[in-house]
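What follows is a group of structures, each given as structure tokens.
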Structure 1
């Protein structure tokens, strides 16, 4: 691995114009493809194998004239204070508004609230349901404009009019103020860490190239592959974070090699062979974890995983080829100003930081090595305390109730709740499949009676029969809100109660609707959480055993990963369920955590956690195999990588936190969860718990049973073979950078 990547780094440095031209061409092609591609919109979540999805599929088959998951809009009318919507002038305004929509392009039907009884008991609120012949993503701009114009004209008559439903759904495009702030923070951290504007700009430039290509490809393939805006934003988020980090690690190693006396081409090769090896394995962990999201069985989650994995793969390729090429373009300007002055003819060789006052990373490592038990207890108990709220984790899917009150969807939701009860926004659809029943009407009547008699049901609508008279559909409105635990219990009670009807009549009864679908997806996520976590942890242990040829280091890494993920879940519960700090983050409505988020956070954070584990412990392993004692190996790892890992973590947290300001609840939750998880994992687990555990384990940390030593491949991530087959630098490294003999301690 190391010698192969060494050759790649040297080749990219020598052929920098070719490499730069190829990446520029790829960037232009991706941007052009995205520019001409049609835009895609968010689509409904589906979960094959669940009762809800089975019912939706049955409705599409038995009611072909309607689209069971098509676009729908609810026009909600509220009379002025002291008036009723049933008053003559208000009724005329409502009917004129609906008349302007009826028969319009893509409009399948409109309902008259005065004929369907869609007027609140106090007569102040009424609503009409407009169904469309196309899905929300296929509605034209003209169709949406007609809906908004109709509402605007009704407002001119004095009515309050809001629009709910899926017809106006649109995902927020990236590029807002908070994302720019996150990138600005990353730029400042890079400049402070590298001491060079050119080096900082190099990391940002290469990250932007990878992100632009991946974002362009996702946008270009959005329609043919059904990729949503959430997939594009996730690829942007991940590509930007890991792209900056990977370029930073290789740039930092390149500067170290230049300080050791290597010429620029040699330094580029050595940086690619050592830090590049770590980048490959770190990127591979993220890639595998994201691709593994497909085993959950949710198409949208699979697409998100594949989109993010593609962005990470591009970030690795850019880091291994374009970064060394830019070393050749920028020359000595990649070095810090101090290094450039010391590298001038007649100047002394740049001194190591250890020749003067030890750096912060060295001092911290020595502090932990002196007090490993105290550090381990404080860090472990602290993360445990933060993770405590995770015991109250509730999963759900955000609806209109989670949107800002500035949106018409949220205001429509609130009006309907006020006028018709909290459960009105989450009706349940009960489908009676009587194809094998003796009497469709009798089976349907028995289902209606069973559902109507349940305590949690507010009302049951009249059943609607299919043209073939073998399927009936009825709507049941719960008394409780869609995301309420009581509603979840009610769905399970209905499914249990109608099983008796199935036995006596031979009819099949299915409960579906958006509320039931959300409940089924949340339960599926809960059931898949532990198996997926077990697979991820098993993969982490196996991969790290290969990388570090150690048994206890991987186990320690996996346990640390569990702590950081648990703490991140605790933050999600505290913020999104309990409302702690919600106002500060612009979250206006608390409720269950988005059901996709725990598995998504586990998949992403697993890879990122292994990033820091690989980058930090590679230098420790490198020092240990060259003769340093276990304690001095820890100090060496922090001396060379501690500052860079800390900077990389700050950058990643800044990038993720930059997405919290978006209005999408999905992206907000993702930003909070990922930023918290990376912060806990990098600064508490990797910077405190890891060195404390290594100090307590001593030589045992790097022990590998003989049988595993023979079975596991030796990937040489620390570049030991590279040192034997590649000429040494012209100038020997300073004494402080030399590994100490076994048993000698300087901490």
Structure 2
């Protein structure tokens, strides 16, 4: 760490937090208080002791792991560089005449060709932000998820550690300059030198937190009931999903579940008319005679809608509101109700965590919570949070604290993961909860928001599926997680009409079959920050032309999804239409018409390895003995992740990986496929999968060898697949190699 005293009396601190990650901030003796993002442990801090500080009057330098920060004190200019990338930026900490902070500014030189991405869900009109001006301020509908992080195609990233409202001018006024301007707060920022978009995103999520791995059930279907429905209708919905053969895992209730509609308090109860609970049993009952138990017996989990205006900062500050201790000995109190302090905030109980009152509902069986935008998105101009902080500092970070306390409260109480999802977010939300695109439906603009969130380190994002069109079903089913909202409509699948009901059934079964592909993509996000839904600009960063394509995305490594547009652009390589099996050459654009009852394009790239299971009514408690590995010949790899699906043991290494690889050997006209040894474990880990291999090829194989021994192979002309089996015992202990000759 380097502390540099500047001419204005301020101290500039430069820290090497991680390799290729530096933090720079101003401080002084009177106002040296961390931003709430670091004060409350949302962003990683620290200083590596091996960093080397070289003092110089003109160019002091901090070096660590081949990266350097060089300061020009006279110009307040920093040069940050490693062998991959170099950037130059200037900074200003403004002071008023009375010496109080008047905010800060950061300017960064841009070259002519670099493109800029990030900033979260602050606009739904673009993913490439060069030339854009952004206002980082949480607002209903128009700005649900601002994130103060931007990254460049040149391989650098900038995270501004500020919760006050501030702006980013990304070359709008001066095309050669990025300007961050905040009217309040101390200058505090992180610089990332990743060299590529994906590496920079990985570094950013090392600081702001990796995306959370949701519980297994959350990657199925969440259905939210109409608000008018009560306990019996809830159970009938569950029964109908099972009878109709439509996979579903989580049933959600809207505000009507509460006795007091939109109850912001910690005294909420079940509505006694819609959700009658016998008064002679405890509030946290969940016995076999309750509707909670009936849900569980049918394999469903329960989600509850919440609204919040609680002062969460008391818990973060770990303080209780103090009362007067002045002595009024001898003064008579004739009216007992005048003997206590009066709180203007009548909802919050200082000293009692928000999650405390939710424990009884967890005991009832709630394992998911929908954190409505409600008062999260509203400004509170007359509020003094925790008795000390104004709303202008708290407003942006409040949704992060909400998700944090929900996630940590549930984990501490149960030891398990929950599906916690919010309409609102800021930097760090990804490590605590999922999001949906708020009350904005499930159309094209929600896709832009999801891609922007992925470019800002947040993976578990979705929207309210528009089930009244096959296009909406297609898109809504092929997102990181999926929900169908009932609230004030009647979009139950069996009310959609025969065509849409059958399309909905098909897509939910497809999603169930794709579970291990999706879950492994969620693991990749949890380890690397690479989102499940990837803008083409992130998946193919060297193609600037893809910056304007916002109706396509990569879902995981190998699936390309098209939505809301009949024009499809395929990147380089060979692609296979998932619906028809037809092969297409890449690096081309064309008009695409999907088959009947399919709502858009779904292509598989060459080299893909897709693990599919037989669909199941629900994912909870279901683990097939066999997976079918669909190979699309080419060069590719796929790490198949497994864990218990419920706890946070994966964060302590309790998971298993089976590495799958294939390569096409053109000279030998052979496909080489390897199955790695199943590595890792977790408590209670079951036996390894057996695999059914399905090679998509127009030409039947001449032979198949498993570890050098011939294997029986069946070729299906109708599907153009060569199929054979690999038992678990053939690879689990030492791996296996399959050679396929053509």
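Only the coordinates and a few stated rules stand behind these numbers; no lab work does. All values reported here derive from a predicted model rather than from experimental measurement. Cβ atoms are built from the backbone, for glycine too; each structure is taken alone.
Can you rank 1, 2 by distance in nm of label points 7 Å out along Cα→Cβ at positions 261 and 669 and just name the one with the largest value? Mind showing how you got there, number by number?
On the way: 1: 5.8; 2: 7.3.
Looking at the calculated values, the largest one is 2.
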Candidates 1, 2; relative contact order in percent (Cα under 8 Å, 6 or more apart) computed = 10; producing structure is 2
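The value 44, 37, 23 for semi-axes √(5λ) of the Cα gyration tensor in Å was derived from one model only; which of 1, 2 is it?
2
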Value -19500, calculated as helix-only ellipticity at 222 nm (-39500 (n - 2.57) for each DSSP H run of 4 or more, over all residues; to 500) from one of 1, 2, is from structure 1
Note: distance in nm of label points 7 Å out along Cα→Cβ at positions 37 and 85 at 4.1, derived from one of structures 1, 2, originates from structure 1
